[in-house]
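Please go over the structures that come below.
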Structure 1
Amino acid sequence: MDKHAAAHVLEQIAAILELKGDNEFKVRAFRNAARAVETYGGDFPRAVGSGELGDVKGIGPATLEVVREYAATGRSSALESLRLEVPDGLVEMLRITGLGVSKIRALHDQLAISTVAELEVAARDGRLAALPRFGAKTAEKILRGVEFLRRTGEFRLFHHAHRQAEQLRRGILALPGICAVEIAGSVRRRCEVVRDIDLALAGTAAPREISGRLAGFSAVRDVVGVGDAAFTVHFEDGTAADIYCCPPDRFGHLLVWTTGSATHLEQLVARARSRGFTLDAAGLGKEGAAVVCPDETTLYRALGLDFIPAELREGKDEIAHAAAGTLPALVDRADLLGFLHCHTVYSDGSNTVAELAEACRAEGYRYVGITDHSEHAAFAGGLREETIAQQHEEIDAYNRDARDIRVLKGVEADILADGSLDYGVDFLDRFDFVIASIHARLEMDERQMTARVLKAMDDPHMAIMGHPTGRLLLSRDPYPIDMHAVIRAAAERGVAIEINADPQRLDLDWRLCAEARDAGVTISIGADAHTIAGLANVDVGVGIARKAGLEARDILNTRDVEGFLKHVEARKRR
C-alpha cells in the first residue's frame, strides 16, 4: 500500500470537487487528508488496516473510507464516480500555470471549453482574451502553459517514480522463482524527471507466470505485451513499467542494457567492437561465443573498463575515464556532516527548531542550519526582526543543552528586485550564515535577472545562492538568467551554489553543477525541508550531485562545522 498513491487519490477528489463548485469545507477536508497521508511517518499499511489512521489530524471518516477502499482494491469508487461528472480535460487544465478553478469554470461555462486542445484554439483565436478577467496577456501566458504541459505531460518527478519502482521491485522479489530484481532505466540513472519505469529481473520463473501474478497487484490496471523476455505493467494512475527478464547468468548484461542511456550504450557497443566483442540486446559475445555476465562489473571488466556508476551513464566522458581508471569517487549521503536549508514554524515550516535538530541528530548530522524566510517573503511567513531575535534566543538555549549536534542561525534572505539582500547589512551580521534566493519578480528579462544576482553577490553576507534558476520541474521553467556568468562570478567571489534537493526543484541542474565544479565553485546540498519528512530530500539531492560527478570534496556541507563557518568567514573577507 503506497501512501503517496493514496494521497494522490484524495488530492484528485479535492480537485474535482472544487471544479464542481462543491462545498469548500468538503474540498478542504480532502485536501487536508491528502496532506496528512503524504506526511504520515508511521507504518502506513498497518495504520490503515487497524484504523489507527483515523486518529491522525486531518483524516475523517469519509477520507479514511476512501483510503481503505484504495488499499483493498487499488481503486476509488468515489473518484471514479466524480470523474463521470467533470470532463477529464478540466482536471488536466489545473496543471497549467495561470489557470485556477474559477478561470477554468469560466472557460467551461462561457466558451464550452472542456479540453486542453479547445483551450489552445480559444487562446489563439482571441475568444479567451475577450473574456472578463482574462485579456491578451493572460491568453499568452496560458498558451505558454499549454506548450509546457505538452512538453512535460508524459513525465513524472523522480521521487514519485522511484517510490513506485521500489514498491514494484519489492513485490516482484517476493514472488516464487525470482533471484534478483533491480530498478533500471532513467530512475536508476537518477534523472530528475522520468517517463517510464524499467525493472530488470533474473529468475527461473517464466515471464508469463510472473506477469500473471502481477496482474493481481493492487493499483495494476493491466499487463500487456507478454513475450519471452519482457512485458509492460500499466497502473491505474497512468504509469507504465517495462519489466525485462533473463536467467541469472545474463543478469549483468540485462541490467547494463536496460539502464542505458542510449548514448552510453552506443559508446559501449563501439568500445566492444574495437576490442573484438559484439554487444547488443542479446548479450556480450566474442568469436561467436557468449560471454557470461552474471553482474555488471564482469561486462565492464571484459571491455577493459572500471565499473561505471549508473548515475554517470549519460554518454559524456564516463567511458574514457573508466578506461583510464580516473572515474570520480562519487559523494555519498554518509559524507554529509551538515544539514542545510530548512524551515521551522517561525516561517512556513511545520516543526520547531528543537524537533528539526533532534531529527537531524538522529540521522547522524553534526550540525543543522536553520534558514527561515526573510521579511519580504510574506507569502511564506517571512520573519520580522523582532521574531528573529526570539528564534536566536531559542537556538542559543538549545545549543547550551545539546549533545552531538549544533544549530546554526541562518536565514534564507530574499534577493530583492534591485539586487540587495533583505534586512540590510547590520542585521545580517547577526546570522551565522546567509542563503540568498529569489522568490519574486520572476518576470525580469535575462539581462535584468543576471544583473540582479551579480549585485547580490557583491554583498559579503551571501554565503550560498539558493535554488539559482527558480525552476519547478514539470510546473515552471527556469527564469531567464545567464548561469554561465553567475557561475564565473561565484567562483571569483567565493559564493557557494546550492543544489536545492526539493524533488520539484533539483536546482542547480546537474549539467550546470559539473560546470560550476570545473570553474572552482563549491556546491551546497540543501534540503529545503519544511517538515521532518523533508530530511529525505537530501538523498535526492545527493543523487543529482553524483550525476554531476561530484566528490565529497566538492560539497560544502561535507565539511565539519568549523570548516563550514570558515567558508562563511572567508566569503565575508572578500
Structure 2
Amino acid sequence: MFKIMKYLRLREWLMIALSLAFIITQTQLDLKLPEYMMNITTNIQTPGSDISVIWNAGIMMLLCTLGSAVATIALGFLSARIAARFSQRLRKAIFNRVEDFSMEEINGFSTASLITRSTNDITQMQMFVVMGISMIMRAPIMAAMALGKIASASWKWTALTGGAVVLLVLMIICIMSYVLPRFRIIQKLTDRLNEVTRENLSGIRVVRAYNAEEYQEAKFETANNDITKNNLDTMRAMSIFSPGMSLINSGLTLGIYWLGAFLIDEAGSTTAKIATFANMIAFSSYVMMVIMAFMMLTMLFIQLPRVMVSAKRINEVLDTVPKIANGSVTQSPEELVGEVEFKNVSFKYPDAEAYVLQDINFKVARGETVAFVGSTGSGKSTLINLVPRFYDITEGQVLVDGVDVRDYTHEALHNKLGYVPQRAMLFSGTVASNVSYGDNGRQPPTEDDVIAAIAVAQGTEFVEDMEGKYNAHISQGGTNVSGGQKQRLAIARAICRKPEIYIFDDSFSALDYKTDRVLRSALKKEKGVTSLIVAQRIGTIMDADKIVVLDEGKMVGIGSHDELMKSCEVYQQIAYSQLSKEELGA
C-alpha cells in the first residue's frame, strides 16, 4: 500500500503538513472545552461566585467551538483536494501502464478486471485518503492529548479507561481477522459481476435472438448472489462494531460515575467534593474524546481491509512489466521500405504447449500483395498479428524493412503499418475523427486526405448520405452504422495513414462481391504499398501476387493462384468448395 504513496507530489505533502497543523489546533481547542466546563461547574456550585467569571468561560467555550469548526472545514477541503489529485494521478498511471500491455498481459488480467481496478479500486483508495487525513492523523493526536489529561486525574479512573481501551482493541483485532479474507473475495467477485454484465450488454442482440435471457439472468443471479452473500457475511461481522462500541462507551461512563460517587463521598470538605465533581465532569469529557478517537480508527478499520485489497490489485497492474519490450531502432534502410520477411518463425501462446505456427518462411517485396488462406484455426490471423508485435514470436525472426520487429520502437514500427482488425472498431466521435485517428509520425491528415481515403475504401456514397456527411456522428463501437460501412471506415482509417504496409485481417468479409472487387482494384493503384491480406473468400485473393496456404499452423503452399491450383491440394479443396471450375479458370 505504501508503494502507491509515491503518486503524492510535493504540493500534496505540504498540504498534508498543513492539515496536520489544523488537526493539532482543532484538538487543542476541543481539549480546552472540558477545562472551561470544569471552571463553570466549580463556580456554579461555589456560593458567592461572580457571574462574570461564568460568562467569560462560556464565551471562551463558544470561541473555541467556532475555531474548531473553522479548522474542521479547512481540513475537509484540504483532504478532499489531496485525495482527488492522488486518484487522478493513479488513474492516469494505470491507464498508461495498460496502454503498454501486450495482449498477453491484458488477457492475463481480463478486460473486466482492468476496468474494475481503474474505477472501483481507485475510488476505494480515494475515500480512504480523505478519511485517513481527517481521522488517521487526528485520532492518535486526540487520544494522546486526552490521555495526557486523564493521567493527571485519579489512577482509578485511568485504570478503568485503560481496561476499556484493551477491550476495544481486542474486539477490533477479532473482527478484522474475520473480514479481511472476505474483502479479498468480494473484489474478485466484483470482477466477475462486471464481466457477466459487460458480456450480457455486448452480446445483447445474440442473447435476444436465441431467447437466452433466462440463461443470462441465471449467470447474473449466481454472480450477484455470491457477492451479496459475502457482503452480508462481512457486514454482519462489521455490524458488531457499533453495539460493541456503545456497550464499552456506556459501561465506561457508568464506571466513571460509579467511581466518582465513591470519590466524592470520600472527599472531606464541601470544597473538595465540588472539586472532585468538577474533575469527574472534565474526566468524562476527556474519556469521551479517547473513545471518539478509537471510533474514528474503527471507521478506518472498516475500510482498511478492502482498501488493502484494492491497493494490492492496483500495484499488481502498476508492477507488471510488459513482456514486449520497446526497441531502439526508429529508422529503417530506405532501399528496403515496405519489405516483410518471415524467417523460420514458430509461435505458441504463453503457457501453451502446442505451437500455433511452425517454421514459417516467406518474403514480401515492396508493393506486393500477399494473401493468407487456410481453414479455420490454421493460424492466419495469428501470423499477421506478429508483424505489429501484438505477440512476440517464440522462435525465428520477423523482419520489416530488413530490421527485426523486436528492435523497433513501438511507435516507429506502428507508423509503418496500416492495420485493419478482424473485428472493425470505431470510436465515438465523427466520421472524420475516426478516419484520421492516431498519429502516423507525419503531418496530421487534412480534410482532403480523409475524403480521398474514404473514396478509396468505397465509402463516399453512404458517408455523404449521412447527416453532417464527413462530420456525421459515430456512436461508441460504431453501432449506428452497418457492418459493411463500419468495415469500410476502418479500411479508410488505414489508408489515411499512408503506411508502407497494409495489414487486412479478414477485413473484406462484410462487403458484397462488387464492393470487394472495386475496393481491391482501388487499393492496387496505391503504388509502392505492400499488402498482407487474410481472407476466407478465394475471390478476394485470386489476383494476389502470392498466396500463402496454411494448414494446422504449417505452410503447405506458396505461389500465385494458378500455381497453387496445380500444386497445392489444400488450396484446391478450399477453392472448389467456394467457386466452380469455370469461375476459378480451371
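Derivation of every value follows stated rules applied to the coordinates shown; laboratory data play no part. Please read all numbers here as calculations on a predicted model, not as lab measurements. Cβ atoms are built from the backbone, for glycine too; each structure is taken alone.
If helix-only ellipticity at 222 nm (-39500 (n - 2.57) for each DSSP H run of 4 or more, over all residues; to 500) is computed to be -13500, which of 1, 2 is the source?
Derived from the structure labelled 1.
Suppose you compute distance in nm of label points 7 Å out along Cα→Cβ at positions 11 and 275 for every structure in 1, 2: which one lands on 5.6?
2
Suppose you compute distance in nm of label points 7 Å out along Cα→Cβ at positions 339 and 475 for every structure in 1, 2: which one lands on 2.3?
Answer by label: 1.
Given a value of 14 for relative contact order in percent (Cα under 8 Å, 6 or more apart), calculated from one of 1, 2, which structure does it belong to?
2
Check the numbers for mean projected area of the Cα convex hull in nm² across 1, 2 and tell me which is largest.
The maximum falls on structure 2.
Computing Kirkwood radius over Cα pairs in Å, for residues 291-394 alone gives 17.6 for which of 1, 2?
1
Distance in nm of label points 7 Å out along Cα→Cβ at positions 283 and 555 computed as 3.9: which structure among 1, 2?
Computing distance in nm of label points 7 Å out along Cα→Cβ at positions 283 and 555 on every structure in 1, 2 gives 3.9 only for 1.
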